[in-house]
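K.L.:
So, here come the structures, one by one.
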Structure 1
Amino acid sequence: MSLEIVGPEIPFFHREGSTLRPTLASRGPWGEETLSGRAVAGLLGSEIERCHGHPEFVPVRLTVDMFRMSKMATVEISTKILRAGSRIKLVEAEFRNGGEVVAHGLCQFLRRGERPEGAIWQPSDWSVPGPDELPSNEAATSARGLWDVRQMTGDLRKEVRQRRAWLREVRELVEGEPLTPFARVAVAADYASPFSQISPAGLGYINSDLTLYIHRLPEGEWIGFEVVDHGATEGISNSACRVYDQAGAIGSVTIAALSQPRRG
C-alpha cells in the first residue's frame, strides 16, 4: 500500500455539485481503494449538521453503521428528518458510494436549556498535560500526514496499558468549508477504534460502527481520547473512549468491531 505523504492543504473531499469526490487523504488502512472510517463518519456527521443543524440545538448523538467497505469513488449523501419536535430532532442519512449504500448515519439533536438544580456524580476530569506541553510523536503524527497526535502513554505498539492522547485534524473535510466544532469531533471519532484496539502485533480489528455522544460542542482544535473499556470474544470486540477538549470532558465514543487480517 502506498505510504505517500498527504499534505494538510489536501481536503478529504471535493464538492462537485450534489456529489463529493474523495482524495488520497480519505484513503483507509485496509486497502488502497477504500475509504477510512474517519472520512465516512466525519462526512455523514458534517452533512447532517450542514443540512439540519440549528444554533439552539446540540447534535448530542451520532451513530454510524458501516456495513460495506467504502470505495475511493464518488459519494452522495442523502438526509431525511425523522422527527422535528420542539426539543428533539432526529435525522438519518445514507452514504452512497460507487452506486451503493455503504453506511448509514443517525443523529439526534437536543435543544439547549437550563441546567437543573442538584449535584450528580460524574467521573473526575483527567489531569493531563495539554497538547502544547507534549512532544509531537512523529510515528503517530506522520501517518502519511493525516493528523497531528500527542500521545501520553508511550508507544502504542509496545505497551499494553490504558491509553490517552490528543488528536488534531490538520485539513478540511470538504474543500473550502472550514471544520465546525461538531465536524471536528465527528471526523475524529473513528480514531477510537485503532486507538483502543491496536496491539504490539498490529491492528487486528475493523470497526463496523461508532456512536459518538457529546453533551457540549468542543472548543479549540484538539480532541482528547482516553480508552475506558475494551472487551473481545471470538473475534468480536467492543471498545469505549471518553473524549475531551482542553476545557474538560465533552462525551464518549463507543464502537463494535470484527477481527480482520492484521496490519502492521
Structure 2
Amino acid sequence: MSGSIGIFDSGLGGLTVLKVLAEKFPQESFCYLGDIARLPYGNKSPETIRKYGLQILKFLKAQDVKALIIACNSASTVFLGEEDFDGIPLLNVIVPGSRAALAAAGRDKRIAVLGTSATVRSGAYATTLKGLDPLVEVIETACPLFVPLVEEGVVGDLITELVALRYLQKIKQENIKTVILGCTHYPVLRGDLRKVLGPEVRLVESGEVLAAELRELFQNGTVPASSLGNTRQIRVCITDLTDHFERLATQLMDPEPIGRLEKVVL
C-alpha cells in the first residue's frame, strides 16, 4: 500500500477517525491497525504504551505509508512533541485537539476533557491547553468504562447513559459547554453524552481535528496528495480477530466498505 496514510489505535475506536478521513479524502488510501490483543491502553504505564506504539509505527512504516497518525489519545501522550518517525510525518491529537477546543470555547475559557486513565494521568491536555492560553480552566475526567462499552457494542443503552451520568456530574453541574472527547472510542457514544450534557454542548472529536491537520500537510506539500483518479484501498488490520469485532468494525465504518479484517502479528 505504497503512498497510503497509516493510522493506529489501541482498538477499533480509531475507526471513527478512519471513517472521517476516508470521507474527506476520497482519493487517499489508508492502512489502519487496531491493537485489539492488548487493549485497553488507558490503564497501562507510559513505558508500556510507548513500547506498543513503536512496534505499531514500525509495522506501518513497513507498509510504505507517506504519513502516520496516532489516533489513540493514550499513545499520543507519550509521543507528544514528536513530528516524525524515521522521516515520516507523524500526527497526534493532543495539540490540534486543544487548539480546536479553545476556538470552540471562545470567551468561555472553560473546557472539559474526557479520557482514559492514562490520558488524564498524563495531564497532556491540561498542560497543552494552558500553554496555549494560561487563562483557560480545565477539568479532566477519566472515563475507563467507556472503551469496553464501545468495544462490546453497548451504545444507546440505559447502562451507558447511567455510566455517563456518573462520570459527567461535575461537568454538568458546572455547565461546561466545550468538551474534548479525548479518546477515539468516545464519538461512538455521542448520543449518550448529549443526553447527559445537553444538546448544546460542543464536542471536539479527533476525526475532524486530524482531518484539518492532514489537509494542511497536503496543502503545504509536506505530504504528497494522491490524484483523484487513484484507485484507493482501505486496509484494516487488527492484532486479534473475532467475529464480534469484525461485525463492530463494519458497523463503525458504515457506509465505507472495508472488506475482511486482517489479523497481523507485530
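Where a number appears in this text, it was derived from the coordinates with a stated rule and is not lab data. All figures in this text were calculated on a predicted structure; none of them were measured in a lab. Cβ atoms are built from the backbone, for glycine too; each structure is taken alone.
K.L.:
Please state which of the structures 1, 2 yields 27 when relative contact order in percent (Cα under 8 Å, 6 or more apart) is computed from it. Before the final figure, lay out each step's value.
P.N.:
Working: 1: 19; 2: 27.
Computed on structure 2.
K.L.:
Further question: Starting from the value 0.00: which structure in 1, 2 was FRET efficiency 1/(1 + (r/R0)^6) of positions 158 and 222 (r between Cβ atoms, R0 = 25 Å, to 0.05) calculated from? Spell out each step's value before the answer.
P.N.:
Working: 1: 0.55; 2: 0.00.
Answer for the origin of the read-out: 2.
K.L.:
Could you figure out which one of 1, 2 the value 9.0 for mean projected area of the Cα convex hull in nm², for residues 166-245 alone was computed from? Kindly include the intermediate steps, with their values, before the conclusion.
P.N.:
Working: 1: 6.1; 2: 9.0.
So the calculation was done on 2.
K.L.:
With mean count of other Cβ atoms within 10 Å over residues 6-13 derived from the coordinates and found to be 17.8, which of 1, 2 does the value describe?
P.N.:
Numbers: 1: 17.8; 2: 28.0.
This value belongs to structure 1.
K.L.:
Okay, next question. If Rg and Dmax of the Cα atoms in Å, for residues 38-133 alone is calculated from each of 1, 2, which structure is the one that comes out at 17.2, 52?
P.N.:
On the way: 1: 17.2, 52; 2: 14.3, 45.
Matching structure: 1.
K.L.:
Which structure, out of 1, 2, was helix-only ellipticity at 222 nm (-39500 (n - 2.57) for each DSSP H run of 4 or more, over all residues; to 500) calculated from, if the result is -12000? All intermediate terms of the calculation are to be shown ahead of the outcome.
P.N.:
Numbers: 1: -4000; 2: -12000.
The read-out was computed on structure 2.
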